[in-house]
Structure I
Amino acid sequence: MNVLIFSHKSDIDGMGSVILSKIAFSKVTYDLCESKTLEEEFNKYLENETIYDYDLVFITDLTIRDKFAKEIAKLKKLKNKIFIFDHHRFTLEDVKENYDFLTIKVQDNLGLCSGTSLFYDYLIQNNYLSKDNKLWYEFKEIVRKYDTWEWKTIYNDTLPRDLTLLYNTLDNESFIELMVKKLQENKAKFKFNKFEKMLINSRKIKVEEKIKFALDNLYYKEFKGEKVVIAIATYDFRNDIADYLRDIKVDATLIAIVSPDYNTISFRTISNTLVANDIAKYFKGRGNTRAAGGIIERADIEKMLDSIFEK
């Protein structure tokens, strides 16, 4: 079966669906993108009509806008072969109608959902993967726990964090191929080998260096009645620094990580009553309850920090 999958390019949840698809199907083409570029990427396949060459088309771990969902519903040639799996609170709020091709679920009986967990359920229900394979199920849960932060808030399980550290040492393609090979091995448990552990430990050292820099350069602002702590970090260290700031109980209700390399601002909540997605809306962004992101167009970081929350 020939499959096309669009997925998030910047975290292990985006990678997770691609990895499972390469195990489930004989031929897979994947297009890694951000939510803001999804429609542009999708339309490229639509305009040259190559999208009709695929037996199935999937979109996973990318937030979907109501307008985009309406446009897909009009594509009669894609009926019954396009499926979208979205776990973001933004999509639940923005998409106004129910569509057969769109699964939006924020939470289920296991806890908070991820793009990978929703896609895994689809593959199991349609017999593309065997539910008897415990390694695939464990991988799905590792990804879900990290993406929803339940690895820390509920399970106190460092394996999801270590998998993310490993991911951050590799490029996307290398990580995908490594995990596909790992998941096709006849093993009962998900474990790291010596080389993978070395990569994880080297990443931990870099994380410590980035955290030290962030702590030496924190900014505090008031925004919409919330006390915000702002740190500067490259995009792939945003979660590490946010996690550390939560652990030390920094005096704020919201963490904002400014990443000049991606021109983004990532929000992570400290207060249990604050919704990160609500804050991200002010920055043309979207996301979930505890984590969301937005866009910063200013190139001058110093001027940006002076004015970013003066809205």
Structure II
Amino acid sequence: MLDPHELYQLSDDLPDLGQPVLIQALTGFVDAGNATRLAREQLLSSLEARPIATFDVDQLFDYRSRRPVMTFVEDHWEHYDAPELALHVLHDDDETPFLLLTGPEPDLQWERFTAAVAGLAARLDVRLTVGLNSIPMAVPHTRPTGVTAHATRPELIAGYEPWLQRVQVPGSVGHLLEFRLGEQGRDALGFAAHVPHYVAQAEYPAAAEMLLSSVSRSTGLLLPHDGLRAAAEVVRVEIDRQVAQTDDAAQLVQALEEQYDAFARGRGEKNLLAAETGPLPTADELGAELERFLAEQTRPNDTPGS
């Protein structure tokens, strides 16, 4: 492996950080509902951010796979939207400093990149690394947003119930970073917000709010998310309106509600908004309804997220 330290440039003027939390919010393979992006933008727009480390993107980015945007005006190129990978320092609403890693997930040199981030975390005396993610799930938008928590030590996510048992999924740099930090005996955890699969391609602020709330709960950071809460209410009303216009969509959401409530009851939870329901649909019936619904949502004349 090439020297990980040569992959980034660290500022000579580092602020006093104490033992900060590092939040990893890279743009990755899966970002259902754009929740990770929305959470990242909420932090960067609400809090003053200062970059203290920048990575050599040319060594990490596959330009032909994800071509950056260029702007052409009449007879010349006016702008190039260059990809950037950077580590920022921010302060929460209580003026506590924390770190935020932003940018595109590297296409290349994963091991070198994770070694570089782990080295930065050690050098900056990071006490905890937290990764953000969002995944499409067969859950209804009419129920509280769920989250899957994972960590290098179970004590870091005490109080979170597992949603999954054993699965194999495509890897990501963020998850590899958590895995490698765990091998080094360092504390790291991650949250994956659950986004209803039928709105996974649209913006779903409720999932972004859940991510930031989960980070606050696990770290003690006071992160701003009021704007996300207001946006989530607007999106909820719009989804309700669209679902009410289609019988198949309404039936799908109802089936998901029944499935969700049965699962919640099995975990000893009680949903006060849930009504008494009849027998649950079979997996084949639910799958058929889902296929029909998704087919309608991908027609050329449909609006995004409808």
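Readers should treat all values here as calculations from the given coordinates under stated rules, not as data from a laboratory. On a predicted model such as this, the values are computed, not experimentally measured, just so you know. Cβ atoms are built from the backbone, for glycine too; each structure is taken alone.
Once mean count of other Cβ atoms within 10 Å over residues 23-30 is calculated for all of I, II, which comes out largest?
Numbers: I: 17.1; II: 20.8.
Top value of mean count of other Cβ atoms within 10 Å over residues 23-30 goes to structure II.
Thinking of I, II, which structure, once volume of the Cα convex hull per residue in Å³ is computed, gives back 139?
This figure was derived from I.
For structures I, II, calculate mean count of other Cβ atoms within 10 Å over residues 215-222 and state which one comes out highest. Before the final figure, lay out the partial values.
Details: I: 13.0; II: 17.8.
Between I, II, the highest calculated value is found for II.
Compare mean projected area of the Cα convex hull in nm², for residues 103-150 alone across structures I, II and report the one with the greatest value.
Details: I: 3.2; II: 5.4.
For this comparison of mean projected area of the Cα convex hull in nm², for residues 103-150 alone, the top structure is II.
Upon calculation of relative contact order in percent (Cα under 8 Å, 6 or more apart) from the atomic coordinates, which of the structures I, II produces 12? If you can, show how the numbers build up before the last one.
Details: I: 12; II: 21.
The read-out was computed on structure I.
When you work out mean count of other Cβ atoms within 10 Å over residues 87-94 for each of the structures I, II, which one comes out largest? List each step's numbers first, then the result.
On the way: I: 20.6; II: 17.5.
Comparing I, II by mean count of other Cβ atoms within 10 Å over residues 87-94, the maximum is at I.
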